[in-house]
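Trainee: Quick heads-up: structures coming right below.
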Structure P
């Protein structure tokens with residue numbers, strides 16, 4: 001489930017499904033998309049802070065839910081959320097601990113500030129699953145991290161730690177685990193205390209050069225992602241995942 005709370009002009013969005021490592025369902029995507037849309041229009045909200053329940057950010061998509069209800073359209077909850085974070089006009093912050101897999105990592109590329117605990121573990125396992133990146137990450141990660149760093153993280157799709165995420169440029173600060181949430185909230189409160197119109201105008205200026213390209217990338221990724229979902233490679237990867245074995249791509 002998704003929990004929200006507005007306090008001191010900060011909207012807190014908590015991904016709260018710890019029994020499933022905060023894996024995201026379509027209903028959870030819809031709740032987050034709605035929360036962002038409302039926050040953008042609410043004068044009482046100046047900053048949004050996203051974090052996970054307990055010691056996990058999110059394990060990414062709930063694969064069974066995802067395969068039963070793949071996001072094929074622009075109106076799907078997943079796509080609404082992705083467009084929402086890409087075009088959100090107010091500062092967006094994240095506090096990350098534990099696993100941040102798939103969308104758990106790619107959504108961070110849209111955040112203005114990201115605080116990570118030393119135990120945070122990131123991964124974008126799209127290629128190993130026979131898929132392609134999403135959330136505009138095929139454009140954003142090379143833009144932020146440089147091509148070679150992005151190629152390593154996207155092509156190999158292996159887990160990496162907070163130090164590597166910091167070096168790649170999408171983690172703002174590594175904070176001791178016990179201080180993570182309070183540190184992220186302090187950052188949110190500091191921004192919330194600033195002139196709100198100036199903050200929004202500055203964010204808009206910074207993102208005006210690449211914002212349209214992010215949306216273009218999302219559209220292109222969506223088309224290829226949908227094609228890849230029905231590919232023999234993806235079927236083998238998903239089957240192997242559920243059978244808890246190593247996939248065999250030798251015949252492709």
Structure Q
């Protein structure tokens with residue numbers, strides 16, 4: 001296959017999926033891995049795509065791409081995501097906060113789901129553009145470049161005028177007495193506004209965050225509707241949360 005046709009084929013594959021893998025492209029186009037790497041390098045120089053470890057994503061997708069190889073506890077987060085999607089129903093209004101656990105959750109949402117999703121997290125908003133039946137409301141403000149989330153008074157104001165059936169909070173720290181806490185003051189204000197705007201609060205967290213406490217309070221245990229971890233709900237690590245009246249999934 002000629003180079004220009006091969007590179008056009010690579011672009012077509014990027015339109016179909018979130019990323020392409022070098023070795024898979026080599027097998028499909030019956031060329032060497034080195035040939036594909038040269039293609040990707042050339043296309044990246046032209047701005048047609050962005051290279052990542054082991055392959056490439058489109059230039060737009062690079063804005064919200066997370067390398068799964070460097071995300072901590074990826075397997076556990078995928079387990080949490082599969083549990084969380086069972087709570088979704090057609091017609092819901094949903095808030096999804098930031099974080100790689102919530103990104104795994106967003107990636108697990110069925111393509112056929114009909115819902116309205118509010119978020120201030122760019123990676124999650126971009127991920128959901130692949131869901132044709134989801135209306136995405138990005139509550140924007142000043143963008144914090146490192147985490148790619150919107151922060152500031154504009155975001156708080158928009159959440160104060162939002163009502164959602166359910167929210168999924170990415171949770172960095174949770175205690176059976178303290179509830180959910182956060183290390184960033186600005187993000188804590190946004191998450192508190194999310195809790196106030198939502199009928200039901202779902203906490204998504206890996207078990208290594210249990211028992212931790214950070215400076216800024218988000219909500220008390222009584223305000224948490226369901227706690228989802230990768231653990232079975234009968235696990236001893238979760239017993240105190242059950243005793244505090246928090247439903248486990």
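Readers should treat all values here as calculations from the given coordinates under stated rules, not as data from a laboratory. As the structure is a prediction and not an experimental result, all values here were calculated from the model. Cβ atoms are built from the backbone, for glycine too; each structure is taken alone.
Trainee: So if we calculate mean count of other Cβ atoms within 10 Å over residues 45-52 for every structure here (P, Q), which label has the highest result?
Mentor: P
Trainee: Between structures P, Q, where is distance in nm of label points 7 Å out along Cα→Cβ at positions 53 and 101 highest?
Mentor: On the way: P: 1.7; Q: 2.3.
Largest calculated value belongs to Q.
Trainee: As an exercise: Kirkwood radius over Cα pairs in Å, for residues 13-140 alone, calculated from one structure in P, Q, equals 16.0. Which structure is it? Write down the numbers at each step before the final one.
Mentor: Values: P: 14.7; Q: 16.0.
Only structure Q yields this read-out.
Trainee: Quick check on the output: -10000 is helix-only ellipticity at 222 nm (-39500 (n - 2.57) for each DSSP H run of 4 or more, over all residues; to 500), derived from one of P, Q. Which one produced it?
Mentor: Q
Trainee: One of P, Q was used to compute relative contact order in percent (Cα under 8 Å, 6 or more apart), and the answer was 14. Which one was it?
Mentor: This value belongs to structure Q.
Trainee: Let me ask you something else. From P, Q, which structure was FRET efficiency 1/(1 + (r/R0)^6) of positions 181 and 197 (r between Cβ atoms, R0 = 30 Å, to 0.05) = 0.60 calculated on?
Mentor: P
Trainee: One of P, Q was used to compute mean count of other Cβ atoms within 10 Å over residues 21-28, and the answer was 21.9. Which one was it?
Mentor: Structure of origin is P.
Trainee: Let me ask something else about it. Of structures P, Q, which gives 0.95 when FRET efficiency 1/(1 + (r/R0)^6) of positions 77 and 117 (r between Cβ atoms, R0 = 30 Å, to 0.05) is computed from the coordinates? Show your work: numbers first, answer last.
Mentor: Details: P: 0.60; Q: 0.95.
Derived from Q, not from the others.
Trainee: Comparing mean projected area of the Cα convex hull in nm² across structures P, Q, which is largest?
Mentor: Values: P: 12.8; Q: 14.2.
That would be structure Q.
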